[in-house]
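Read-outs: derived from the displayed coordinates by stated rules, not from any lab. Owing to the predicted nature of the structure, the values given are computational and were not obtained by experimental measurement. Cβ atoms are built from the backbone, for glycine too; each structure is taken alone.
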Structure 1
Amino acid sequence: MDMIKIVYITEKGKNIARKIEDILKYYRYSSSTCHLKDLQIEGVEKGFIFIMAVGIVIRKCIDKIKNDKTRDPFVIVVDENGEYIIPLLSNHLGGGNYFSRLLEGELGGKAVLTTATDTNNKVGIDELSRMYFLETPKKKDILRINRKVLEEKVDLYLPRNWKVIDRRIENTYNVHYHNRDYIVVDDIILPKKYVVVGLGCRKGIETWKVYWTVKKALYIRNIPPWRVDGFATIDIKERENGILESVRKFKGKLYTFTKKEIMKIYKIRNDLEKSPFVFKSLGVYGVSEPVSILGVSKLRGENIDPRDVVLILKKFKNNGVTVSIGAG
């Protein structure tokens, strides 16, 4: 569920679609572009961006897309001049508002947000869970807490080493800190997802190349460095100075995995990139993607199947370094 489909009707809309495709490509999101008559809704998309009138989307597409508030892909409508970006569906959990703001900054248009918390400069519990990479709240808790924050400030407890990452949070909550590794919103406990950065690199890589590639990877997924729970690589790279020094700079912990463990991941997941060159050099098809999955599995213990770990950033290559980010 990582494909974003961009849909247009006119030639003018097609030009905007191409611009949006380039923006998403820069931020390492998979996307495809098609005419409305060729659109196929498969039910596994991350989101849809329509360059057309809102009415067309509502009449022709929305009933085929919407299903469950906590799992729906986002739906965004953009006018043919790229001036207005309007999220319609799955604005918080699905990232509709996030992608609208992203397009706003890159297209130079204006994101038109209509969700009650956003129009009142508040952060709902569902948006909070997306920002901090937390387990998804129950639907009934989303409705109850979001109604409550519109009327009053609610108590929010963050782990002591976490930070307030949006000014609106302080406008919404009475922020406290505790020595636990989960968030508490009013009377709701939200466990964190574990975020692991997988690393691969050529032999003798310079530290600055690893460090700045990780920095860029975290930036394009909007993840603050302190939110990373661990780093991972293949065991034959455990003494690679560029990796060791970069992990130290991030004040993180490095986990290493064997070829056998990595190849097991390739046997149970068919969504990972395979490189014949890497296989010839190291005896595995890749490093950064499978080790990020293994890192999450290790931190979660028996509580997660490796098939359920989400690759929030697939293999990102830069200056002889590969970075992937897993969460679960």
Structure 2
Amino acid sequence: MTAAPVTVRVPAKVNVQLAVGGRRPDGFHDLANVFLAVGLYDEVTATAGAAGEGPVITASGPDVGSIPLDTTNLAAKAALALAAHHGVAPDVRLHIVKDIPVAGGMAGGSADAAAALLACDALWGLDTPREQLLAICAELGSDVPFSLVGGAALGEGRGEILTPLEVAGPFHWVFAVADGGLSTPAVYRECDRLRQESGGGDTVADVPAPAADPALLDALRTGDPYALAAVLVNDLQAAALSLRPALAGTLATGTDAGALAALVSGSGPTCAFLAPDADTAAKIAVTLAASGTCRGARPAASPAPGATVVRTA
């Protein structure tokens, strides 16, 4: 065990393809979820805690009033899961510096879980094999494994079964942050409702099995933003717009400002805009921030590395 605090930096993600299969008997949906890590980061610092106190969570940064500071926080759950796996005491203080939008469809909570897992592993000197860390990540949530891995990957199953993808770049993005969050389960329920309403059905018997788009994978591999823009898709977007109709104005504003393509990020409500270059991304961010259609706008590039230890002192 190291006595020095350990800080891990972890990226946000955008789903450049989110293909959602029908509702399974267990209530989940099979996915073809193409993740791309982007350069907006949270940092989690793990410090040795007092004996018997378990994980203690503190946080700073935007919107931290919206995240739990108890053992329901995914970062605390990660510490508890790792400690249980190795039979050690889960006494750790975790400080989260938030920069990833909260409840914004960019996997901020999942990112913090992956960061906490890696930070605690280093703090406690456990040297857990990567495969075991990924298995614990998958138990914590569908997006957590990708937060550990970063780069680009295809997520199958519930999104937790990862295949790394070749990606060139950089790709330049703008993320428009909305007021308030959207519940991911609520968005999936709305997706099911809309499918039922359309008459097509919402179960695995009604909806084609999701699969990665070969054209999208090729666009990532070649680093072509124009080709990527033509194939971006999010099957949850209609549900997010149904629950938050004002997002349509945000998407239109960014497109009119020069984005090659626009989509809701994951389950929303953050909106993602693909730009041809960094200068255009900066201009789109300024236009969105001044438009009144969102709370703020952030340019960021991808791909980005996954959870990484950045300080051990």
Checklist outcome for this item: If relative contact order in percent (Cα under 8 Å, 6 or more apart) is calculated for 1, 2, the one returning 27 is structure 2
Next on the checklist: Using volume of the Cα convex hull per residue in Å³ for the comparison, can you identify which of 1, 2 gives the largest number?
Outcome noted: 1
Item to check | Label whose coordinates, when distance in nm of label points 7 Å out along Cα→Cβ at positions 130 and 178 is calculated, return 3.6 (choices 1, 2) | outcome: 2
Checklist outcome for this item: Candidates 1, 2; distance in nm of label points 7 Å out along Cα→Cβ at positions 66 and 146 computed = 1.2; producing structure is 1
Checklist outcome for this item: The value 3.1 for distance in nm of label points 7 Å out along Cα→Cβ at positions 18 and 114, derived from one of 1, 2, belongs to structure 1
Item to check | Comparison of 1, 2 - label where distance in nm of label points 7 Å out along Cα→Cβ at positions 42 and 250 is highest | outcome: 1
